[in-house]
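Some structures to go through are shown next.
Where a number appears in this text, it was derived from the coordinates with a stated rule and is not lab data. It should be emphasised that the depicted structure is a prediction, and the values quoted were computed from it without experimental measurement. Cβ atoms are built from the backbone, for glycine too; each structure is taken alone.
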Structure 1
Amino acid sequence: MVGLTGGIGSGKSTVVSLLAEKGAVIVDADRIAREVMAPGGEAYQPVIDRFGPGVVSADGTIDRAAVAAIVFNDPAALADQQAITWPAIGKVMAERVEAGQAGGGIVVMDIPLLREGKGGVRYGLAAVIVVDTPVEVALARLVNQRGMSEEDARARIANQISREERVAIADLVINNAGTIEELGAQVDAVWAELVALTATDPGA
């Protein structure tokens, strides 16, 4: 079981897709967050109770962008949101990790906010993979591919931990500043290391 993280605009989702193609079992924290906030999900009603009916879209789903706008510059609101959603997310992640490990595969936990020492002490990870991208490259992706304004993109990048802090927790670093071919080659190398790690430590 390994952890994968990267800043906004790093191309982490592309790396996840490439690892999945190789047979990795992906446990996606952000996708699970959407599930627990969906109607009927464990965090759905508590989020509405805390942030009000204004965060509910016309179709009855929670407008995650509206919640994000509320908590972005409000540490107390962010803490409340995390207190509601994180336990529910953690519960589902644990269930899916257990299922993935039971199948004998390499489980990759895709965690945007992973903040660990090397080796993933808190989550019992065998390794932490960081997708690293220069700020200006990430900025260009957010503006050109996601349609964000430059001001919004810069604010979102600045609201995360720095590249240096993120790389400091890494056992393996994938530099995603180049072409998709260059990225693929790096993912191939990382996958080979994960397979070797599994061979030497089947419990990893």
Structure 2
Amino acid sequence: MNQTSPDRSELQQRALRLEYATIAWNVGEAFLTIALGTVAGSLALIGFGTVSVVEVFASSVVVWHLKPGHDEDHPGRTRLALRLTAIAFLVLAVVLTIAAVSDLASGRQAGESPWGIAYLAITALVMFGLAALKRRTAIGLDSAPLKSEATLTFLDGMLSTATLIGLALNAYIGWWWADPTAAILVALAAFNEARENWHEAEELS
């Protein structure tokens, strides 16, 4: 039976706190950005809020994997966590691709939302900070699911930045295509992460 060292136990608790913080932020983010997007008529903000639900799912998977009382090193448990995280990446990529291609094809312009732009700036800083802390903790725990979810958090920060830039460029310069183009780049990164996570899970079979 594996003994959990004090250092490892502390890292597990830190990882769980980071995941709980991520879940809390993204739940609030989903409601707020969808509300702001509805008021401003901005599908970009509404779509961003919808994507937040994907990260809530991915964070919940990591919480399940790291929950005290379970053997997170068990290959079957880690394999399932990686596959579920891969699915989260894939859903994120598909949602972003469909929305971006639809916007590019229709020429739809995102609505203006100064409050939305300000909130996205704050969100980007929070997500990049959480991602860095998660990655550092994942290295200490040697946790593949946590490291993978840290990448998803980083992509959330990238998407926040891309959506912010897209809304700002549309509002002040009229570059309506900037937001969907940036979303496609984030989607490609998410597709790649989904593939790598699934491949890593297969190697544990």
* To do: State the single structure among 1, 2 that was used to calculate Rg/Rh (Cα atoms, Kirkwood Rh), giving 0.97.
  => 1
* Given a value of 46, 15, 7 for Cα extents along the principal axes in Å, for residues 127-174 alone, point me to the structure among 1, 2 it was derived from. => 2
* When you work out distance in nm of label points 7 Å out along Cα→Cβ at positions 7 and 39 for each of the structures 1, 2, which one comes out largest? -> 2
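Given a value of 0.35 for FRET efficiency 1/(1 + (r/R0)^6) of positions 151 and 183 (r between Cβ atoms, R0 = 25 Å, to 0.05), calculated from one of 1, 2, which structure does it belong to? Write down the numbers at each step before the final one.
Values: 1: 0.35; 2: 0.90.
Only structure 1 yields this read-out.
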* To do: Of the structures 1, 2, report the one carrying the highest value of relative contact order in percent (Cα under 8 Å, 6 or more apart).
  => 1
* Taking helix-only ellipticity at 222 nm (-39500 (n - 2.57) for each DSSP H run of 4 or more, over all residues; to 500) from the coordinates of each of 1, 2, which one would give -30500? -> 2
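On FRET efficiency 1/(1 + (r/R0)^6) of positions 79 and 159 (r between Cβ atoms, R0 = 25 Å, to 0.05), which of the structures labelled 1, 2 is highest? Please list the in-between numbers first.
Details: 1: 0.95; 2: 0.35.
Between 1, 2, the highest calculated value is found for 1.
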